[in-house]
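Laboratory data are not the source of any read-out in this text; all were calculated from the coordinates shown. It should be emphasised that the depicted structure is a prediction, and the values quoted were computed from it without experimental measurement. Cβ atoms are built from the backbone, for glycine too; each structure is taken alone.
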Structure 1
Amino acid sequence: MVTTPRRDIRPLTNADRPAFRALRLLALTVCPDEFMMTADEEREVGRLNIESALEKPSAANLFLGAFDGDNLIATGGLLSDDFLKTRHVGRITSLFVHPDHRRRGIARRLLDRLLADAARARLDAVRLEVVAQNAGAIRLYESLGFVSYGCEPAAYKLGDRQWDLLLMTRTLP
């Protein structure tokens, strides 16, 4: 009998930190243009600010992980502020699917869950930033109802290279 490995999506916890950091380092290595930090910079940081969502997850501050068996193969985060004037909007961040598991709908499933979590947290909208040259990610976001509301020119710069960030938002029901 052939069994299919289980593929689960669940909130990540502090216990998942080593796998989370390892997958982030892979993301920064295989997709260096898509992230603000370089892999070398991240290796030097003992604890990322976003890791608070692993330590004390809440309805509007969490990371989800997609697993293939026991292996973390994808992540995506929803972060929000506690400030009175900005806590109504969440931010999708750090979406990454391991290259061996792409084109299987995992990113869409993660985003669907993050959007459902944002709605349950009673957020009015979610926003994200995506490198303007990442046409595949932009198509995915648009298919989920995200619309562009601006562009930050040369948001990333490394040596002579520059990357614009497309700013996108989606209103929640």
Structure 2
Amino acid sequence: MIQPEWRRIAGIHVQSDADIGVVWMAHDKQSDVIHLYDCCLFRREVFAVIAEGINCRGKWVPIAWESGSKEVANKLLERGCNMLPEPIKDDQALAEVNSRDILERMKTHRIKVDKRLSEWLDEYRIFYRQDSQVPLTSSPLMSATRHAVSQLSWARRQSSRIRNNRYLKVAMI
């Protein structure tokens, strides 16, 4: 169960074939454990559907994105998605560092993946290096995970004001 004091962040990766992978995670700073609690693959979907799919999981959750996806990020921002103000530069060196951090966290049980996330788990099982390098394409959920982990410092808690707005306000006249 995701605790309210845990900070959350999402990561998005846009493939060249227009498929979009998104992951959502929560960071427990006390134990330094990342909980990957949701993911979604949008296969050649329209922006309205993608934005709704992202926003329904928490419109307040910041979303990490890469510099090559500026046009997509702008379209999602127009539709109310909470895109981070600056993209990450997803080059080979940064991908290597972040992938090693994720692998280390997986080995030390500091990344916990919800067992219901079969798409993420399947992609993780077939994820492999190409020519001794981390592939920057072909694995949208792994890339989205890398983007979110690299921007973990931007993760935020849900404010109590937002949580309380879920209730219908009724007034007697």
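Quick check: 2.9 is what I get for distance in nm of label points 7 Å out along Cα→Cβ at positions 94 and 158, calculated from one of 1, 2. Which structure matches?
The read-out was computed on structure 2.
Identify the structure, out of 1, 2, from whose coordinates mean count of other Cβ atoms within 10 Å over residues 38-45 was calculated to give 17.0.
2
Taking relative contact order in percent (Cα under 8 Å, 6 or more apart) for each of 1, 2, which is largest?
2
Have a look at 1, 2 and say which one yields -8000 for helix-only ellipticity at 222 nm (-39500 (n - 2.57) for each DSSP H run of 4 or more, over all residues; to 500), as calculated.
Values: 1: -8000; 2: -10000.
So the calculation was done on 1.
Comparing distance in nm of label points 7 Å out along Cα→Cβ at positions 14 and 30 across 1, 2, which is largest?
On the way: 1: 3.0; 2: 4.0.
Largest one: structure 2.
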